[in-house]
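Next up: some structures, all given as structure tokens.
Nothing in this text is a laboratory measurement; each read-out follows from the coordinates by a stated rule. Small disclaimer: the values here were computed from a predicted structure and weren't measured.
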Structure 1
Amino acid sequence: MTNRNAGSLDIVQACLSDIDDIVPLLDGYRMFYEQKSNPAACRAYLAERMSRGEAWVFLARDPAAGGRAIGFVLLYHTFTTVTLRHIWTLNDLFVDPKSRKHGAGRALMQRAEEFARASGALRLDLRTARTNTTAQSLYRSCGWKQDETFLRFSKDV
């Protein structure tokens, strides 16, 4: 587990023993995106992804609140054939609404960037809802640029 202190927060790389701390945050994240609460499914999903080494999670812990987890960022590893390099997808970022406006989101974004850079990645990618202007503002203030070159398409299967 790696620790980084961001002001008054500790940013830690989560391991399987941290799942109980991540589940309520992941469930809150999903509810933000209009999914039904399902802590058991969140727990199973996280356990599978983390035990297989398919997801890297960083937690923001508040020492003033006994080390309570107040936010997380979840990264997935992928590749780009054009440049023959690897990239990280910053798939999820969430801070408990009661703990927002104190730098946790920014600290988690910075930790994800440090992690990606240290791994030799070409870049970090993310996507967010067009209506999530609060998150977009954070991303821009952290130096992220909106892709103006490529269109993104999806198809449910």
Structure 2
Amino acid sequence: MPLIRILVDGYSLLHAWPELARESARHSARAREALIATLGEYQAALGTPITVFFDGQSGGQGARSQKTDPREIEVLYSKANKTADDLIERAAYRFKAYGEVLVITDDNAERDTVQGFGALASSCATFIAQIEGEIKQAHLDLKAHNRRERDRFQRDRSR
């Protein structure tokens, strides 16, 4: 089955990635924005939709999405009486009928739970390494493409 979606425990990933938004507290809006931007780059390179879940930071409005474009990262916040883990479990269970889902968290109990639903699970450290590798490769590919285009343009101009 193809991987249809990546579900990310946002604060778990932020705590495992201190290099991201170094000057910001892990629960700050700036850290969340840096994470979402980086996940957006990864999603653009990978092509698999990503949903990131945060515990109750929506100003009391509950499980609300900030997604405006299907190519953007979907961001969900839990209600006051729920956790991001609750939302991740529910999503993993519901998506299983459509294909494989990958859950990213450092919470061992959460990984065991979603694997019980048939989802794949990964630690944050492993996922960070994948993201960094994929983004680095995308930048190298873009640089090589730009170099080829520049050379082609210069050849065309000299004729």
Structure 3
Amino acid sequence: MIKKNDVVTLSYTLKNSDGVELGKAGAEEPMNYLHGAGNIVPGLEEAIESMQVGDKKEVTIPPEKAYGELDPSLLLKVDRSNFPSDIDVQPDMQFSSEMGGKENVFTVESIEGDQVNVNGNHPLAGQTLHFNIEVLGIRSATAEELSHGHVHDGSHHH
């Protein structure tokens, strides 16, 4: 049964409210995460609590338990002169900028003359998420995983 500090292996399909697939992890390349460490959206973590290996579930998560509501203060118009002159600014480009003492990732949405419209919201902000999940494995986290706050499965390094 899934509880805090377990490493959980999941397969899932994620869709938006229109049924468009936004992401998935199949059994051949599942997702591993440390339960209770805030590695996944809160609504999904709550829904998975107490599930067991082999359990399947469909979960609908509202924006406030996923990536939050769309924050209008993160929709900005920026002068083109704020970008390095040697960069060809295009829609969908991403850059990070410090705002309010923390790093925010912004995506260029459009360019109107000398104005660049950027969005600092998560791409899934304001969206209701629909997960279809299956629990493939549960194990206790190692001391190193607990101290680092995430799973060490070879998929990333420090």
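A few points about this structure:
- Test item: helix-only ellipticity at 222 nm (-39500 (n - 2.57) for each DSSP H run of 4 or more, over all residues; to 500) calculated as -2000, pick one of 1, 2, 3: 3
- Kirkwood radius over Cα pairs in Å - structure with the largest value, from 1, 2, 3: 3
- When relative contact order in percent (Cα under 8 Å, 6 or more apart) is computed for each of 1, 2, 3, the one that comes out at 34 is 3.
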